[in-house]
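No lab work stands behind these numbers, since they all come straight from the coordinates. Fair warning: this is a prediction, and the values are worked out from it, not measured in the lab. Cβ atoms are built from the backbone, for glycine too; each structure is taken alone.
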Structure I
Amino acid sequence: MLNIFTVKMLIKMSKENMKEKIILSSFDCRRSMHREEKLKLATYVARHLVSPGETIFLGAGTTVSYVGEEIARMCMNYSLKIWTNNIGLVNIWLTRNEKFFTFNFVGLVAGEFSSKNMSIINLTLPMPEIPKVIIGSPAISSKGLSADNISTQHQVDSLIKRTKQIIIVADGSKVGRTETYITRSVRMIRIDIKKQKKYLLLTTNPEENQELFEKDMSRLQQIGVETKVI
């Protein structure tokens with residue numbers, strides 16, 4: 001685990017380095033895409049799915065960074081224990097929500113830094129079980145969850161093995177898409193659900209491809225994934 005002073009040092013160093021400035025700028029650029037939809041999802045999670053005293057894991061990605069920001073804004077006094085590998089989110093907390101650390105524990109997991117999505121990959125988790133995991137997904141379809149890099153596959157597998165509750169936040173543009181690497185196949189999701197793991201997919205209505213969206217949502221519901229369109 002990295003303590004908050006180490007994280008501050010990393011952020012300070014990144015701001016002094018032009019390459020890291022570009023990485024942060026890229027993260028901010030991706031955050032701006034479908035911003036309204038991401039914020040709707042984040043607000044719903046913070047308002048309805050986070051309770052005082054909980055232990056949760058917040059995964060990588062820009063949608064989850066909005067979730068973390070809304071949790072900091074709406075759940076400041078909840079005495080949460082939050083683990084994350086989302087460096088972009090930690091940077092947001094440090095620059096905009098520093099008071100959040102006064103009432104809540106935040107742990108940054110160990111691993112390797114990935115500039116692709118401002119996160120820690122090849123995670124070393126400090127606990128055998130995580131009650132609730134909140135993750136994003138670049139693509140969701142009738143095949144399952146998928147991403148464009150192998151490290152995301154390893155990350156998702158590692159987290160799902162350690163939890164009983166998986167909350168997936170993804171705006172509607174990501175439903176009906178399939179990327180190169182399957183991070184959790186429909187077959188594995190079905191097995192997880194038989195093992196009493198609970199899946200909840202939170203999404204928004206897409207601007208196009210409504211028919212494909214509804215088809216894939218129906219397929220996920222059939223295998224036991226709870227879905228909610230915000």
Structure II
Amino acid sequence: MEAKGIAAAPAFVLDRREAVPALIGRHEDFLIVTGLAGTARDVAALTEDGSHTYTMAGAMGGACMMGLGLALAQPERRVLVVTGDGELLMNVGALATIAILNPPNLSILCVDNGHYGETGNQKSHTSLGVQLDRMAAGAGMPVVRVVETKDEIADGARALREHNAAAFVLLRVTDGPPPSFKRNMSPASCRERFRAGLLAKGRIAKGIASGIAAATGAGARG
């Protein structure tokens with residue numbers, strides 16, 4: 001049998017330092033879980049290590065499943081996973097589980113630069129023709145978009161926010177550096193920061209709901 005050739009590698013032209021913020025937009029609207037290396041710095045720089053973000057370190061392949069658990073536990077909040085091609089390739093089967101469960105509040109942004117930035121910038125499989133968007137579609141992800149040019153950013157941004165189904169957006173970027181931001185590298189510290197922010201947000205929401213209920217009740221009695 002004649003072996004088939006490797007698929008042609010796609011173009012990587014966008015600058016992640018511009019494209020990632022443009023796609024995410026108002027980051028405070030999300031609870032954000034990141035992968036390692038570049039995507040952690042992308043989000044840490046954008047949010048200034050905000051309490052609504054959990055930036056991972058040393059747990060390659062875990063971002064999507066952590067995001068899934070968070071989305072299921074917090075159905076009223078919009079959850080965004082920002083991960084890289086190398087990190088996702090370590091656990092690409094996560095896409096199948098996410099597609100089957102299909103949490104409507106979960107979106108995945110995969111920043112694909114075709115390289116393993118965490119371990120020395122070696123080429124990843126996506127630079128050799130592997131297409132993660134097709135894997136996501138094959139897994140059954142309801143919403144799949146590819147962003148390769150500036151003209152496609154607006155559609156990708158809508159996919160992250162507006163669909164009532166799990167969404168996957170593949171952003172292809174050059175292998176240039178992420179933002180030069182010194183993020184918190186302590187997983188324990190990031191966990192405590194994220195937990196405190198999540199609980200504080202919950203208390204605020206509960207207080208608002210109680211206030212509305214009290215005001216409505218008082219109006220009805222009046």
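General observations
- Looking at relative contact order in percent (Cα under 8 Å, 6 or more apart) for structures I, II, the greatest value goes to II.
- Test item: mean count of other Cβ atoms within 10 Å over residues 150-157 calculated as 19.1, pick one of I, II: I
- If FRET efficiency 1/(1 + (r/R0)^6) of positions 46 and 102 (r between Cβ atoms, R0 = 30 Å, to 0.05) is computed and equals 0.95, the structure in I, II: I
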